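No lab work stands behind these numbers, since they all come straight from the coordinates. Just so it is clear, the model here is predicted, and its values are computed rather than measured. Cβ atoms are built from the backbone, for glycine too; each structure is taken alone.
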Structure I
Amino acid sequence: MPSLKDLKNRITSVKNTRKITKAMQMVAAAKLRRAQEAAEASRPFADRMTAVMAGLAASVGGSDSAPRLLRGTGSDQVQLLVVMTGERGLCGGFNANIAKLARAKAHELIAAGKTVKILTVGKKGRDALRRDLGDHFVGHVDLSEVKKITYLTARGIARDLLDRFDAGEYDVATIFYSVFESVISQVPTERQIIPAKFDAVEGHGASAVFDYEPSEEEILHDLLPRGVSTAIFSALLENNASFNGAQMSAMDNATRNAGDMIDKLTIQYNRSRQAAITTELVEIIAGAEAL
């Protein structure tokens, strides 16, 4: 049984930990508001950009004149998985859920005889996948020094993907990230961005409304690279909001758990202290009766 000193030291340690988790919760809450606003503000533009490209893609179809980013290489043998996670932990299952989805997809492709390459964005995704898929890593994007996610950040990642595609390093690129729904709900998502895939119904509606000049192929040559950058930018913003929401929720739970532990330890400390006092009184009384 721990001594009174050990219990007191442990209570002090848990109280200090609770102060840290409470501070981290407040910081995450402050960051979450800005991150959520940025993610929600990007959705209308991203959706409309996708709708316009879907209409153009429906008009072009699978013709030989279609841009390579739309028609692809004609093969899906080499798959590039872009895994986007956080640079830090202490956020519950946020990083683990994205890594789990990417790992399942990688094993599925490997079992089908495909060649899998992995590009990680965020340190935690790299650490989670390194053990069983480290041989498939082809690159890493470090965002630890990035204080604010901007379109330039996404464009740099998109340029790397486009250069690799032009060099023939892969046939299909899929990004993995988490869509922010609420503080307690972040949905791990996978999305193919190269070659571009669009909803057929949405594309038909867009193509019925607009006439384009110059040709659809020329416009797509310019829009598709921008579409890749926009998709990555939107994914980064969603990930950032999801991370802060998950961290806020995790630190709130940690603070509550620390409070419960302090209560239990305090009760144990009081009981041990009372037992020690009772033992001393019994010894004193027994000594007095012996005299």
Structure II
Amino acid sequence: MLQETQFASLVGVDLGRFWGKGSFEFDWVGAPGRSGGLVSLWDPKRFSASRVVKSRFFLCIHGYLKDDGKAFSLINIYAPQKLRDKRSLCAELEGIIVRDNAFWVVGGYFNCVRDRSERRNSRFNALVSNEFNDFIDKVELHEFTLKGRKFTFVSGNKCSRIDRILVSWNFVNEWTNAEYRALAREESDHCPLVLKIEAQYFGPKHFRFFNSWLSRDRLSEVVDKVEIEEELNLKAELCELDELIDERDSTETEMRVLNEAKNRLREMGDIKKKDIRQK
């Protein structure tokens, strides 16, 4: 993902200089003047693009990974400076992301920071940071710890972290050890970012739980009631299916439901055993 290309047209531009060896495909957004301009490039052997959404400030590529068929969407960002334009951009991105259950990677130049520590010798705007953090939470994106350099933009004595990569939570759960780091490059005042994926297992996936629930009365009763109801429903379903099977041959769907109910009851039994051992 390249930002601020400053090209109104890519006629005569050799993008292969950025890509290197091998075939690639790309799409782009032209620059309206001496700022802006976006280019996204990808390997057609790994990723197949199916739909493109363009704006002055972002380039969204929808597609799927060819090795496993997973839906994958990437948004290349060049955020505006004015607050009202930032708000319009966030609203537009929210409308795109929340409707799509694909794996999301959102990266580029966001032109704002998330907290005061991400700026040095430059003005910090708390309102802009708060709204940016609210947007990240609302669309359920996640940011990994930055490795390498602390700041991604350096101009004189001014430093800030205005470039970043955000990913969706289903991306985090699928690849639990994803990380990215900034790599220093002398020829630019912005550091390129690399999203590195490593498949490692860090234990079971987390689920969401509000700590305030623990202070509510009868929480354990609610949990027990849900478990009891589920167990009773499963057993009733098994009895009905057993009676049908005694009378006639079962269908493929009925056998699938029967096996799923038995597996779930077996899981619930294992959970009870674990609770007893812990007690």
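Computed over structures I, II, Cα Rg over 2.2 N^0.38 Å, for residues 99-266 alone reaches its largest value in II. Ranked by volume of the Cα convex hull per residue in Å³, for residues 3-66 alone, structures I, II are led by I, which has the greatest value.
For which of the structures I, II does the calculation of relative contact order in percent (Cα under 8 Å, 6 or more apart) return 10?
Derived from the structure labelled II.
One of I, II was used to compute distance in nm of label points 7 Å out along Cα→Cβ at positions 115 and 235, and the answer was 2.1. Which one was it? It traces back to I.
Structures I, II were compared on volume of the Cα convex hull per residue in Å³, and the highest value belongs to II.
To which of I, II does the computed value -23500 (helix-only ellipticity at 222 nm (-39500 (n - 2.57) for each DSSP H run of 4 or more, over all residues; to 500)) belong? So the calculation was done on I. Taking distance in nm of label points 7 Å out along Cα→Cβ at positions 43 and 163 as the criterion, the top-ranked structure out of I, II is I, with the highest value.
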